[in-house]
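I've put the structures underneath this note.
Derivation of every value follows stated rules applied to the coordinates shown; laboratory data play no part. Everything numeric here is computed off the predicted structure, so don't read it as measured data. Cβ atoms are built from the backbone, for glycine too; each structure is taken alone.
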Structure P
Amino acid sequence: MSGAETGPRIDTVLIANRGEIALRVARTCRELGLRVVAVHSTEDDGAAVVDFADETVRIGPAPAKRSYLNAAAILQAALQTGADAIHPGYGFLSEDPDFAEACAAEGIVFIGPSARVLATLGDKTSARAAMSVAGLPLLPGSLEPVPDAQAAADLADSIGYPVIVKAAAGGGGRGMRVAADRAGLPAAFAEARASALALFGSADVYLERFLADARHVEVQILCDGHGNGVHLGERDCTVQRRHQKLIEETPSPSLPRSTAAEMCAAAVRGALSVGYQGVGTFEFLVDGAGRYWFMEVNPRIQVEHPVTEMTTGIDLVREQILVAAGAALGFTQADVAARGTAVECRINAEDPERGFAPTPGLVSDLRLPGGPFTRVDTYAAPGSKVSASYDSLLAKVVVWAPDRTQALARMRRALAEVRVTGPGMRTTAGFLADVLAHPAFVAAEHTTALVDRITAADAG
């Protein structure tokens with residue numbers, strides 16, 4: 001497959017990931033007539049994508065650092081299998097500029113933004129600085145890493161409490177600590193630095209004013225290598241636990257359409273200002289007054305991309321691959337028409353009654369929902385292993401309906417159909433059904449504090 005006349009030819013795609021996203025990417029590759037190479041750890045020898053792929057390569061033992069984060073092993077697998085391109089999925093190496101640069105050095109297409117763009121956006125302080133130049137509204141905070149606790153205190157005094165300390169190299173909602181006042185800042189600063197170093201290999205952190213009761217809204221963008229960019233609407237991912245998203249929906253149910261349009265246009269403007277190529281997500285917070293504030297860019301496919309696909313009819317992975325092959329976008333902003341409402345629930349192998357502790361193990365029986373306008377992305381089947389070595393995401397249940405009321409009813413029905421059994425195994429399906437039924441969620445009056453309030457009430 002080739003894109004524009006000057007673009008690279010892609011015939012074989014190596015998928016440098018695992019779980020549901022690896023299988024989802026492989027399916028689109030097959031539809032495009034591309035050969036699929038799956039890499040896997042010893043822990044994933046019997047994974048669904050391994051059975052699906054045309055060729056497989058075992059790249060290392062279970063620990064991610066020795067397998068899915070082992071860039072040298074993945075590149076070697078690409079070279080030995082003749083892969084023209086690598087799709088990194090999400091997580092692992094998907095935002096690593098060094099890996100993208102190494103792919104380019106070997107003549108392998110990295111299906112994502114360039115190493116330069118990843119470096120700019122991967123560091124949250126440089127991303128904030130770049131988006132400030134592009135005119136996106138930023139919460140008060142630092143545009144550079146904060147060097148020490150005293151500097152943090154001085155900055156916090158100037159911007160006002162509460163503040164949040166974030167890892168500059170972070171992502172995925174990890175490496176964050178909130179300080180409600182000056183007394184709590186030293187501990188939050190020290191803990192955030194230690195967490196940042198452990199998770200991302202860099203202790204650099206920055207500060208932002210913290211919005212305790214906000215909505216989290218993100219914009220899906222798509223850009224080619226010819227200067228064209230579009231958005232595919234926004235997603236509301238306000239339902240979170242410890243900054244980890246649990247439920248996503250589109251369109252955002254409480255955002256005025258004029259504000260949504262302005263936010264989406266700002267995201268495209270920001271993407272084009274840095275020479276973005278591929279799919280990506282611009283993340284914003286919306287405060288109680290309806291003002292939106294840029295947070296960060298996730299320069300990759302998102303876990304929640306299916307809700308956008310359900311309302312627009314656009315296969316985002318297909319577009320990723322075509323753009324990476326040099327093609328210009330085959331449509332303009334005027335051609336993007338979102339219809340109805342889509343909702344996604346992440347079904348994790350976790351026990352809500354034990355503080356959402358992971359429940360890995362073998363799946364004895366698995367029954368997932370079906371029916372009209374219901375999509376399930378999963379790697380699991382009876383006999384599958386839910387590994388303690390990786391993320392606990394088991395499946396994503398996605399529904400579509402003409403409006404939000406019908407979509408929520410459809411999701412409640414779908415969650416009631418979920419049956420996962422295995423020794424000691426529990427899932428979050430029942431908890432998510434409780435969230436969907438909460439009056440604040442039904443009325444679209446919820447904020448990022450909703451899940452904490454539900455769990456606190458349950459504990460009480």
Structure Q
Amino acid sequence: MNSKSAFTWEKAKQIAEQIVFNNLGEHLKDIEMDVLKGSWEGVIYEKMAEQYNLSVNYLRGDVGPHLWQKLSEALGEEVTKSNFKGALERASTRQLSPNIDSNIKQLKSSLAELPFPEGSVPLDSPFYVERNGLESVCYQTVIKTASLIRIKAPNLMGKSSLIMRILHHAESQNYQTVYLNFSSVERAILTNLDKLLRWLCLIVGRKLKLENRLKEYWDTEILGSNDNCTVYFEEYLLAEIDSPLVLGFDEVDRIFPYNQVVDDFLGMLRSWHEKGKISEQWKRLRLVIAHSTEVYIPLDMNQSPFNAGLPVTLLEFDQQQVINLAHLHQLNWNDIEVEELMKIVGGHPYLIRLAMYEVYTGKTTLKQLLQDASTEAGIYSNHLRRYLETLHSEEAQGLKVALKKVVSSPEPVELDSMQIYKLHSMGLVQRQDNQVIPRCNLYREYFYRVL
């Protein structure tokens with residue numbers, strides 16, 4: 001494995017968005033991103049025009065030249081449709097190696113007191129791995145009026161850790177912030193729109209240290225729940241504070257299965273974002289939304305928050321990032337040892353961190369860890385067993401059959417869209433077009449044996 005072979009479209013897209021935003025202060029337009037992706041796949045302008053139902057002259061004479069000019073200015077070199085891949089990869093390479101020495105100096109205690117890797121990475125931890133400058137794009141975006149940041153990644157990829165850092169940066173700018181994790185909310189609230197929106201108003205009000213005035217503002221005779229919630233924010237919560245407010249919604253996909261809630265709730269968030277473009281009151285509200293997969297039900301494109309704002313996709317660690325993390329753990333691993341670990345777990349952040357923790361603390365060696373990885377004697381047994389218990393539950397029987405099919409096939413497998421959504425959000429598979437393969441060899445070996 002080498003870093004060059006790992007330069008994927010997702011990384012190229014991330015680098016392009018970051019470089020343009022950092023240097024030009026703007027995001028690439030949707031059509032520009034479409035042209036960039038088409039060019040990445042070797043599609044000519046004529047085919048793109050057919051695909052997007054646009055004029056080829058518009059793409060070749062307007063969108064394309066503007067896109068390559070933007071990238072040229074942002075990257076400081078001439079960029080064309082034929083050479084942009086190399087330019088973006090060079091930009092990525094320049095950002096690969098963080099300052100390891102400065103991170104090591106952040107250690108306030110000996111590594112003997114290294115905390116077990118679970119949950120989000122603490123703000124003061126030197127073991128947080130930055131995603132090639134993606135954080136700086138988020139920090140600059142969240143302080144813009146009416147901004148919306150939407151973070152998508154499977155479970156255990158670092159969404160919560162990133163949200164916490166975005167909110168912390170906002171607080172450093174004297175913004176008010178509220179973190180809302182849907183995984184901790186009772187199902188009885190999540191499945192009832194009125195209860196969910198009352199809960200939202202109450203939690204945000206408490207965080208802002210404001211009196212609960214829901215009875216005064218909630219008009220159940222005339223207004224619907226969305227209108228009541230919007231009025232409460234506009235006339236009370238936002239009116240009572242004199243600084244911007246950032247709401248961080250984590251695990252939003254917890255409401256995706258509930259049709260009676262998800263459409264209205266997400267539509268309300270999108271309407272708030274749109275209000276911020278014209279209303280001074282709503283300009284002060286910024287939204288950060290994290291979810292593991294796409295929403296299960298079709299949404300009107302004008303009512304969905306998932307086609308607006310800044311899209312952020314968290315990728316697995318690449319080889320250089322794993323090497324840097326090993327150095328921070330004072331593990332003298334060479335490229336071959338890192339490759340051997342990544343053959344089993346890929347660049348999965350949690351699985352990588354757990355391996356380094358167990359080896360550093362002397363509980364196992366890398367050789368033994370790799371040998372036992374997919375067995376009950378291995379360090380991943382609890383992690384794997386939790387997945388197995390979920391798959392054995394009554395509501396997941398279809399997923400168990402689907403995953404068995406995936407891990408038993410040497411080739412990518414077609415599944416129905418709902419199975420792909422759920423298995424991907426759990427972090428068990430990765431997508432290749434409309435097909436899936438196991439997320440990593442650890443999952444292939446373990447689930448092939450136990451299913």
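When mean count of other Cβ atoms within 10 Å over residues 71-78 is computed for each of P, Q, the one that comes out at 16.2 is Q. If semi-axes √(5λ) of the Cα gyration tensor in Å, for residues 87-158 alone computes to 25, 19, 13, which of P, Q did it come from? Only one of P, Q returns 25, 19, 13 for semi-axes √(5λ) of the Cα gyration tensor in Å, for residues 87-158 alone, namely Q. Where does the value 25, 61, 15, 0 come from, among P, Q, when P(r) over Cα pairs in 20 Å bins from 0, in percent is the thing being computed? Structure P accounts for this read-out.
When helix-only ellipticity at 222 nm (-39500 (n - 2.57) for each DSSP H run of 4 or more, over all residues; to 500) is calculated, the result is -10000; to which of the structures P, Q does this value belong? Derived from P, not from the others. When mean count of other Cβ atoms within 10 Å over residues 119-126 is calculated for each of P, Q, the greatest value falls to P.
Taking distance in nm of label points 7 Å out along Cα→Cβ at positions 47 and 391 as the measure, the highest value among P, Q is held by Q.
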